[in-house]
1. Can you say which of 1, 2 returns 14.5 when mean count of other Cβ atoms within 10 Å over residues 208-215 is computed?
2. Given a value of 3.6 for distance in nm of label points 7 Å out along Cα→Cβ at positions 168 and 288, point me to the structure among 1, 2 it was derived from.
3. Between structures 1, 2, where is volume of the Cα convex hull per residue in Å³ highest?
Structure 1
Amino acid sequence: MSAQPRDVVVKLAPERAFRRVKLDECAERGPVWLVQGLIEQGAVTAVTGEPGSAKSFLLVDMALHVAANRDWFGRKVERGAVLYIASEAAESVQRRAALARRVKFGNETLPVEIVTEPVLLGDEIHSATDREALERLIDSVAADYHLPVALVILDTIAASMGTGNENLDGMQRLVGAANMLAARTGVAVILNHHPNAGGGTLRGHSSLRGTVSHGFQIEVKGDVRIFTAFKQRDAESGRLFAYRLGVYDLEKPDNFGDRATSCVIEAAEIPADDGKTDDHDNTKLLLAVQAIFTEKASAGGLLRFGEIFDHCTAACDFLVDKSADASRKALGRALKTLSEAGVIERCELPRGHYRMLQGARK
């Protein structure tokens, strides 16, 4: 007996309707800021810094100021509800938020909600569904508070990758989802991330740095953290403000009855910059970098950041007088300069390696 033919079900992708604006409707208007001159509505921003630079403390502080409609480091804010996605250390984020609210806002009721599980925007399977769920959550929170959601903070990128690779397709998915979320909802999206191993800014696939509208790096100098813009669209770049952490007792002790503390952001003066090199030293450092590539990797071989650092430290005596952190940052700036000039490039894999570009070889 012959088998009966089975019906074949073909799933069609839903129809898409792209938004568009006629030229006659375009206007010469400035950016719409959430935080004046820093965070733009409907755009994606990346914040990076080494472990211990207090990135999460700072982002919690920003979230509360936006929700309370209070100036933040002397900059005006546009009030709105805030979603803080604590993809890692959710309990710690809750403690920090509760303490900062008590110390700075007197336990005022603020429209801030903390998501205590990862939103997997970089995951191959869950990226689209989690983004859609987040869009629904934005609508729900706005209805609950009778106030539009203005800010979504994703803390951190690494904890939101799922099965995705931050050096390859995972980062591309995450960045695409973040930009779609910002475009569809009009919220400002902030991505908390780690710096790369070479002392540069953003770790992972170049799509992150290339796509974000604003990028900020936090530098640590003693007990002071310096908030610096390395990428700004239509706004001020460079060192913008500084802060330190004030230690406070929590209202309740730990489960053994011992004193428990956390920290609150406090404004500070930007310290004098003794870590930068003058033009003569910069030139010497650039030549030292090119020399090691010519000597050891002119045929396209790879050099580790540490190997380049050791060579430059021996060749440039002015680096000896700097701290190790300042020396690494000086080399990072030199590598970035040569990369932008098309002399070398940073490798996606293996991480922390560089190669000289074909056209730059003699």
Structure 2
Amino acid sequence: MINVGIIGYGYWGPNLVRNFAESPGCRIAAVSDLNAGRLQNVKRRYPSIEVSTDYKDLLENNGIDAIAIATPVSTHFELAMQSLKAGKHVLVEKPLASRSEECFNLIEEAARLQKTLLVDHTFVYTGAVRKIRELIENNELGGIYYYDSVRINLGLFQHDVNVVWDLAVHDLSIMDFLFEVYPCAVSATGMSHLNRQPENIAYMTLFFDRPFIAHVHVSWLAPVKIRRALIGGSAKMVVFDDLESSEKVKVYDKGITTNDDIENMYKMLVGYRVGDMWAPNLDQTEALRTEVAHFIDCIENSRRPITDGESGSRVVSILEAAVESMTKRGTPVQLESPWSKK
């Protein structure tokens, strides 16, 4: 039985507590939050769980094996590092840290202490994204041409990070999981419409060293909520709409064909293929429940997490480059993969 402590009971913390509490193989030993009122809510729902306004009480508790961190991004590194040094396995809410250097330090410390470090890239654990990866691995989509995403809504405005760090991180983690390539450059533009606040709307383009391109549009200032990604392949195309209640993934047998006849090279020889659409059956298990079970399994069996520290560091490196590009009004910033994709 893995004993878990959770630091942070704000927006995401209650979801972590619920899923750890319902997951076999583990129990929640304690929850920490600076807000005593929130901790009262914990005690009302989970009377057996210890609570504290001082997270160090959890780190000093030798009966706690793992720590889950759901706090502001600026605190991730320090809390995760202290947890590792206290001998705990660590799950960190996305993104892993606020700087690449911090990610590297966490990865090295986890490896040195032989502790599990998992980043809460929740979408990777959805049945929809795992099905899309299966389609790609089985070559059902053919060669991948592009990833085009819109992730917009009205709010929630953040004060410590901009909209790229808040929303685009989801698409970056999805792409990191789906595709065996890392971007070579990123261009981003964005704007803040509130004085002295982070950017609330942004557009990001990722370039690769092959004929593949990715574009992500994120916003906290949209009249509607949209969570949709298009993945174009040479054989088939996919629409992933996370707001769909049942058919979140739709596969379209649509595309183009070209005639490479040298005698007709000056004519537009593009044909259009229109076939059927089908919606594959998806695993309906809550993504966070799957992730929590995976975290426990990695601890018990010394497995490498799907969303490990290296995955987290690759995403943070892209986020850093995007912010730099925004300060230069979209000038592309070159990227080097900080960790090889294995």
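No lab work stands behind these numbers, since they all come straight from the coordinates. Keep in mind that what you see is a predicted model, and the values were worked out from it rather than measured. Cβ atoms are built from the backbone, for glycine too; each structure is taken alone.
1. Structure of origin is 2.
2. 1
3. Answer by largest value of volume of the Cα convex hull per residue in Å³: 1.
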